[in-house]
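So, here come the structures, one by one.
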Structure 1
Amino acid sequence: MEKPKIIVICGPTASGKTNLSIELAKKIDGEIVSCDSMQIYKEMNIGTAKPTKEEMQGIKHYLLDFVSPNKRYSVAEFKTDATKAIETILSNNKVPIIVGGTGLYVDALTKNITYPQIEIDLKYRKYLEKIIQKDGLQSLYEKAKKIDENAMKIISQNDKKRIMRVLEIYHQTGKTKTELEIESRKNPLPYNYKVFAINIDREKLYERINKRVDIMIEQGLIKEVQQLLKKYEEFPTAMQGLGYKEVISYLNNDLSKEEMIEKVKMETRRYAKRQLTWFRKNKDIKWIDGLKPIQDNIKFILEEYGEK
């Protein structure tokens, strides 16, 4: 029996994934499954560049705006929820289109990687935090590199969350993240994924990022963060999001407003660079030019997908 074909559109932040995917969905009667680790959170709209109702143009979106900011949400949960969404879309005789820039989420689906549901060992986590306080994050990075060099190749030295994740997996399972991924990939893929990524001239991309950050500030990002801080006591993951942690530094008087805005721009540019590095390692990806007209890119996607 032929596996259902699923379109995946990934790429760096501000590359035009939202517009392209909505136009594509309108053309092929598709519905969109968000593949973004920040847009899952409720009440975090401006800083995550979540598409508005108007921007969605009547296209149904799944996995947006459904997790409370004070809750943790794992890759394993995403994979389960995304698979349910795909099945719902297929049962409605529509085409699932997976859209987002979170490489880990894209890989979990398209490479059928199963991440273990690991209960957080708070004692071990505190131990790791103490190492960071005493010797810096770099020492933790080196520790993780000794355990799982392969996994660390695509993890930034500043990515505290993912560095700790590598160490926690090994601590709790006795196996490295890489070993677990290799084991899970032995399972056959349930769908025929056609994966596309948007490539865009770096200068143009950085220009778009800078402009987007200015618009976020105008739209009220600072007020959004203030409201979240008022409502929730803690944000284990959500407040580590780009833009949010910098605004908190500004509200704590650690940065001036101008410094905060520049820092958000700089960190977003760095993130986009890491996203591109991640996706370029995937040899199955078909690259599309983000500066070409949307209709040209839709035509290319449909030719590759098997529909003219």
Structure 2
Amino acid sequence: MKSPKFSVIIPVRKTNEYLQETISKLKKQSFKNFEVLIITDKVSGSANPSEKRNLGAQKAKGEYLVFFDDDSYPHKNYFKNALKLVENNPKFAAFCGPCLTPPKDNLYQKASGLVWGSWLGSGGAGIYRNSIQKARFVDDYPSVNLIVKKNDFNLAGGFDVSFWPGEDTVLCLNLVKNLNKKILYNPSLIVYHHRRSVILPHLQQITRYAVQRGFFVKKFPETSLKIGYFIPSFFVFYLIILIINLLIFNYYLLYIPLYLYLSILFFTLLIFLSKKNNLKVSLLATITIPITHLYYGILFLHGLFKKEVKFKAHAFNKKTGKYIGG
């Protein structure tokens, strides 16, 4: 039997409804020369997603490793399109594509998706990650939709298990900077990624990413020292200055950036509505954008000034079937 061209690796805590949906979508792919490896806590003995992905990579028989999250699923032509890309670009180390909001997500999830898919909301991460944009080369991409040539994955040392989240950032850095390889973003590689509902679950998801990105500015400046990641923190400083100005000086010129920001925010709302989004969803997304900026900006600074960042998932005991520490 011919070896699979692709090995799909999905880390998961335990079987859930989203995972069942992902498996169902994989069965309906127009190109089927791939295997699926689902790595649970019980299989790996760890709750760390990067350890699960590395274990999956060790077991994989395919030439290319395809990393999805358990709450994401590919478009029906994903592997058909992926096959064309890898055959036309055999020297490229990795491929990735947009992560879109599933049509069946509720309005609170869709609002979160609009935030991430908008120019104002996506910020330093890049709008192309959450909406369909032109093909380009990238140096950092999340493992929710990432295809990596297995040979290059091994040369890069796989995922660094000491970083979570951010293990995908480190892997991409090793591929691009250390191995001098290319990562191609192509809009044909569409994955649908279920969003966290606004506002609290949405902000909870941001917490680790904001702190880790701030820390990465010092640790891995090659791909994290970018102005886009700093803008929310500048926004926080500006609002502090604005409050002081209001209480003491009241210089009217200082309000101009605020008026500009509010104008762009209003224009973003009009863009949401022009794309036939529900009014309630559009308003929720518009309100969430400045809240996201403030929250991210504060936590980014927290990470920037930390000497070390460690987010630990609870360890899993194979013998007892329980988590250690919670």
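Using mean projected area of the Cα convex hull in nm², for residues 38-85 alone as the calculated read-out, with 3.6 as its value, let me know the right label among 1, 2. Walk me through the intermediate numbers first.
On the way: 1: 3.6; 2: 4.0.
Structure of origin is 1.
Matching task: 16.5 is the computed value of mean projected area of the Cα convex hull in nm². Pick the structure from 1, 2. Display every interim value, and only then the final one.
Working: 1: 16.5; 2: 18.8.
Of the structures listed, the value fits 1.
Where does the value -16500 come from, among 1, 2, when helix-only ellipticity at 222 nm (-39500 (n - 2.57) for each DSSP H run of 4 or more, over all residues; to 500) is the thing being computed? Kindly include the intermediate steps, with their values, before the conclusion.
Numbers: 1: -16500; 2: -14500.
For helix-only ellipticity at 222 nm (-39500 (n - 2.57) for each DSSP H run of 4 or more, over all residues; to 500), the value -16500 is produced by structure 1.
Assuming 2, 13, 25, 27, 21, 10, 2, 0 is P(r) over Cα pairs in 5 Å bins from 0, in percent, for residues 6-109 alone as calculated from a single structure, say which of 1, 2 it is.
On the way: 1: 2, 13, 25, 27, 21, 10, 2, 0; 2: 2, 12, 21, 23, 21, 13, 7, 2, 0.
Clearly, the read-out refers to 1.
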To test your reading of the models, identify which of 1, 2 gives 1.8 for distance in nm of label points 7 Å out along Cα→Cβ at positions 62 and 158 when calculated. 2
For which of 1, 2 does relative contact order in percent (Cα under 8 Å, 6 or more apart), calculated from the coordinates, equal 22? 2
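Where a number appears in this text, it was derived from the coordinates with a stated rule and is not lab data. This one's a predicted model, so the numbers in the text were calculated from it and none came from an experiment. Cβ atoms are built from the backbone, for glycine too; each structure is taken alone.
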